[in-house]
Structure 1
Amino acid sequence: MTGIALLDEKKFVALHRSGLKLGFFDLLSSNRPLVTVDLHQNHDDVAVFKYDSSRFKIALSGCWDSVYSEFNLDLAGSPKLEFVHTEKAEDETFSHGVGFDDAGVLWIALHTGHDPRVMAGVKTYRLADNFGPRKVFFGEAGGVFLVATSKNPRRKGYSTPTTGVWKLNESLTEFDNLFLLNGHSDSGAYHEGKVWITNQASDELISFDLKTRQTRRFCANLNFPHAVDISKNGIFYVTNYGDSSISILREQELRKPTLAARVTKLMASVFP
């Protein structure tokens with residue numbers, strides 16, 4: 001399991017990378033996807049933009065094969081997932097992360113290869129020191145954040161790279177680094193003044209308080225965590241690449257390891 005993106009507290013879309021499937025879930029109805037669609041290439045990340053209460057635009061990062069693919073999700077009546085189009089890659093650069101801002105502009109994180117960069121409409125941003133962007137996510141008041149790493153691991157037994165989070169400056173001209181640490185992250189999310197990232201090197205989540213600038217580390221029976229998204233009520237959804245599952249937990253489960261047994265896990269076997 002790789003990408004995940006929330007529609008609300010109980011609804012989300014998730015990617016089964018090796019199974020080549022995208023699924024829509026509504027946990028009020030079932031812990032199995034209500035609708036799935038077969039994919040024809042690997043995808044790492046997924047993002048959702050809300051048109052209205054029943055219509056959503058979905059983007060999938062395209063890895064080496066494309067920049068992104070776009071789908072429509074219609075929840076009026078029986079849920080429907082419909083393919084729209086695929087944007088082919090113009091150069092050999094790995095498209096890892098996608099995200100929609102409040103205006104519906106698609107931001108794309110291209111991590112490694114010919115030209116690592118972030119694209120947002122007609123704008124392009126690049127990081128120094130050979131850091132490759134892996135995920136773009138958004139906070140309050142239009143804040144734009146970026147997860148990037150110094151290497152692209154190909155398996156779990158990799159040498160630990162450097163991971164960090166950057167924030168787009170007020171003049172919207174470049175990303176400024178917030179922090180760096182040893183580890184590898186594929187994803188991040190914002191919640192109540194903190195940014196949260198996954199760390200596959202230590203099977204944990206890491207928080208960074210934007211006010212105090214302090215980092216904290218939390219474990220909750222994660223297994224090579226790939227993506228994280230957080231609901232408005234503070235429910236964490238984490239995909240685990242190591243055992244093909246989705247962990248669903250609250251912050252108290254992160255703070256008190258003895259509560260880890262209460263964490264709900266949806267296994268990839270729920271995909272048909």
Structure 2
Amino acid sequence: MPSPPAAQCRDDVLKIDAADWYHRRIKHVAVPVLVVYTVHALVTPGIRSKHLSISGDSGLTMDLKAALPPVMLHAHSIGALSMVCMILVQKELVRSRLYNTLRSPVQYASSMLVHRRLGYAILVACLVMDAAGYAMGHFSAFPSFEVFSAWFALPFAAWLVAIPLTARAGWLRSHRLASNMLLKGCIATPLSRLGGAGLQRLGWATASGYYVGIFGVACAIGLWQVADVVGFVREVRALRGRQDGQESRHASCQLAKRGSTSSEKSR
């Protein structure tokens with residue numbers, strides 16, 4: 001069992017997560033849209049040739065130097081789609097199982113086991129998606145696409161490290177922040193692809209539409225990420241303020257007790 005301060009921290013983090021903006025606003029739109037997007041991506045084949053790739057999920061077009069390897073393409077797609085589905089389930093389970101079983105140690109332990117196993121599965125899917133996507137960057141004929149691939153893969157690589165690291169260290173607030181960032185990345189990626197495809201359909205040059213659409217949506221989601229970081233900093237500062245206040249009150253009580261003891265002795 002966790003110590004009382006650790007248990008209080010766990011309870012606070014789960015309570016905040018259960019009532020966050022995603023649960024109050026975003027999921028009622030994001031979840032149905034992502035489910036429809038995933039089903040559409042699974043049933044709609046793309047168009048692939050030696051020098052052109054048109055994705056089935058969004059119609060996003062890319063000029064190629066050579067045909068994309070089917071193994072990499074399937075690994076990237078399956079990893080991405082499975083990761084999105086598992087993250088949506090994990091986010092819901094954190095509220096419906098972990099938060100709602102806090103007062104039952106046996107049920108909470110069972111929920112934590114599910115949480116860990118699903119978390120590791122998400123990390124594996126993220127690794128497969130990220131590695132395959134980065135590897136396919138070498139086949140693109142777009143200018144500077146390898147640089148773009150590195151920048152696009154970097155946040156997911158950072159979350160791959162941060163999420164298990166913070167979990168093992170017991171940094172629950174940081175773990176929640178990193179995990180929710182990955183969730184936002186999963187929301188941003190389909191929107192980015194749709195944005196890029198939309199600009200290409202409007203007559204933008206293939207590469208320009210691809211870059212501007214994807215970076216535009218990514219920047220918009222980035223504002224949400226920044227808002228989360230600001231909230232995280234405020235939360236930590238408030239926690240430290242409460243801890244300093246408790247320490248100050250404890251020190252005052254100790255001084256008062258010592259003063260009372262000294263008075264009694266002098267009598």
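Read-outs throughout are calculated quantities, based only on the coordinates presented, and are distinct from any laboratory measurement. Model, not experiment: these values are computed from the prediction. Cβ atoms are built from the backbone, for glycine too; each structure is taken alone.
Given a computed value of 12.9, 40 for Rg and Dmax of the Cα atoms in Å, for residues 87-166 alone, which structure among 1, 2 does it belong to?
1
With distance in nm of label points 7 Å out along Cα→Cβ at positions 7 and 223 computed per structure, which member of 1, 2 shows the largest figure?
Comparing 1, 2 by distance in nm of label points 7 Å out along Cα→Cβ at positions 7 and 223, the maximum is at 2.
Rank structures 1, 2 by relative contact order in percent (Cα under 8 Å, 6 or more apart) and report only the one at the top, that is, the highest.
2
I have -27500 for helix-only ellipticity at 222 nm (-39500 (n - 2.57) for each DSSP H run of 4 or more, over all residues; to 500), calculated from one of the structures 1, 2. Which structure is it?
Of the structures listed, the value fits 2.
To which of 1, 2 does the computed value 59, 20, 13 (Cα extents along the principal axes in Å, for residues 47-110 alone) belong?
It must be structure 2, since only it matches.
If Kirkwood radius over Cα pairs in Å computes to 18.4, which of 1, 2 did it come from?
Comparing all candidates, it corresponds to 1.
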